[in-house]
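Pasting the structures here.
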Structure 1
Amino acid sequence: MPIKSKIRTIPNWPKEGIMFRDITTLLKDPEGLKLTIDKFVERYHEEGSPKVDVVCGIEARGFILGAAIAYRLGLGFVPIRKKGKLPGETHQQEYQLEYGVDTIEIHKDAIEPNQSVLLVDDLLATGGTALGAHKLIEASGGQVKEACFIVDLPDLGGGKKLSEAGIPWFALVDFEGE
């Protein structure tokens with residue numbers, strides 16, 4: 001069962017001309033969810049794969065994936081949340097979205113100095129959110145060893161931006177076009 005076949009496309013959402021790649025159909029499918037998590041876990045158990053100490057997931061779908069991956073790898077999980085959602089002292093980072101600007105946060109004590117981090121989110125589009133999360137992790141003293149996603153939208157250039165920033169990344173599937 002290919003993962004890509006379980007991802008629904010919703011035309012013209014959130015605005016005209018956008019083909020929204022909806023992973024909720026993948027997540028609700030027991031086999032699809034298991035296969036997705038298994039594929040990520042296999043990658044980080046392989047010989048020569050990036051060795052990580054902790055998994056960071058970006059709100060909200062990165063929480064679902066990241067927590068499951070962290071559990072299976074026997075690692076801790078750190079949430080990267082939207083502004084105003086974390087109760088302790090935080091680092092904040094503004095970032096560019098496809099449709100505007102937003103801010104994400106991480107607890108200042110969430111990552112130990114020099115910890116190796118796996119950054120997880122559902123989709124890589126323009127790369128703004130992942131680049132913002134990378135800056136937060138660095139501000140916390142961590143080092144992103146790799147960023148992983150279910151979906152890459154290569155036409156939006158996020159992968160290129162991550163590569164140019166020196167951030168290794170990986171996606172299970174890609175969809176051409178927006």
Structure 2
Amino acid sequence: MPYVVERKPLTLSERLYLPQILSGMRVTLKHLFARNVTMEYPEQRPAIPAGYRGVPTLVKDPHGREKCVSCQLCEFVCPPKAIRITPGEIPADAPAAHVEKGPKEFEIDMLRCIYCGLCQEVCPEEAIFLQNQYSMTGYTREEMVNRKARLYELGGTLPDNHFKWDKKKEAAEHGGGH
């Protein structure tokens with residue numbers, strides 16, 4: 001035996017639909033004369049909150065040298081294994097001879113990256129930073145893999161107050177050893 005739900009009869013105003021139409025028109029008119037909140041993206045972009053974790057990039061020191069020394073800590077700590085580093089030797093006569101090795105290849109697969117920020121936290125050289133860029137697009141999977149040149153292009157040069165390698169190089173030249 002089916003259960004029948006008793007419905008109360010509609011009132012006169014509900015049958016006329018006029019109050020509902022006026023209520024809908026009131027909402028429409030309110031939005032018609034309200035200030036426009038639409039942004040013209042990408043020319044206008046929303047404000048990025050402090051502490052935002054965006055695209056990981058590589059940065060250079062103020063002398064234009066690579067800060068990455070291929071320690072591979074970021075590769076080991078990355079939960080989704082989005083970072084791949086191939087270490088390479090640096091010749092003794094090279095301008096970047098202040099370190100013994102640097103990345104021959106460095107790539108971050110942005111389709112795997114979860115923007116956790118662990119790579120930035122673990123980097124002893126402050127060579128990898130999460131930038132405020134949040135719009136990464138591409139048509140193929142290959143376009144979404146940022147290689148070394150692209151990572152440096154996105155990261156640029158950051159000021160460095162430590163100049164750690166300059167101090168070590170000076171100490172070695174003056175016979176300090178450390």
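Matching task: -7000 is the computed value of helix-only ellipticity at 222 nm (-39500 (n - 2.57) for each DSSP H run of 4 or more, over all residues; to 500). Pick the structure from 1, 2.
The read-out comes from structure 2.
If you rank structures 1, 2 by mean projected area of the Cα convex hull in nm², for residues 54-141 alone, which sits at the top with the largest value? Don't skip to the end; give the middle numbers.
On the way: 1: 5.2; 2: 6.2.
Checked 1, 2; max of mean projected area of the Cα convex hull in nm², for residues 54-141 alone sits with 2.
Match the computed value 17 of relative contact order in percent (Cα under 8 Å, 6 or more apart) to one of the structures 1, 2, and report its label.
Of the structures listed, the value fits 1.
Moving to a separate point now. From 1, 2, which structure was log10 I(q)/I(0) by the Debye sum over Cα atoms at q = 0.11, 0.16, 0.17 Å⁻¹ = -0.63, -1.03, -1.12 calculated on?
2
Of the structures labelled 1, 2, one was used to calculate mean count of other Cβ atoms within 10 Å over residues 30-37, giving 15.5. Name it. Each step should come with its number before you reach the end.
Details: 1: 15.5; 2: 6.8.
Label of the source structure: 1.
Bear in mind that the values in this text are calculations on the coordinates, not laboratory data. Only a predicted model underlies this, so the values are computations on that prediction, with no experimental measurement involved. Cβ atoms are built from the backbone, for glycine too; each structure is taken alone.
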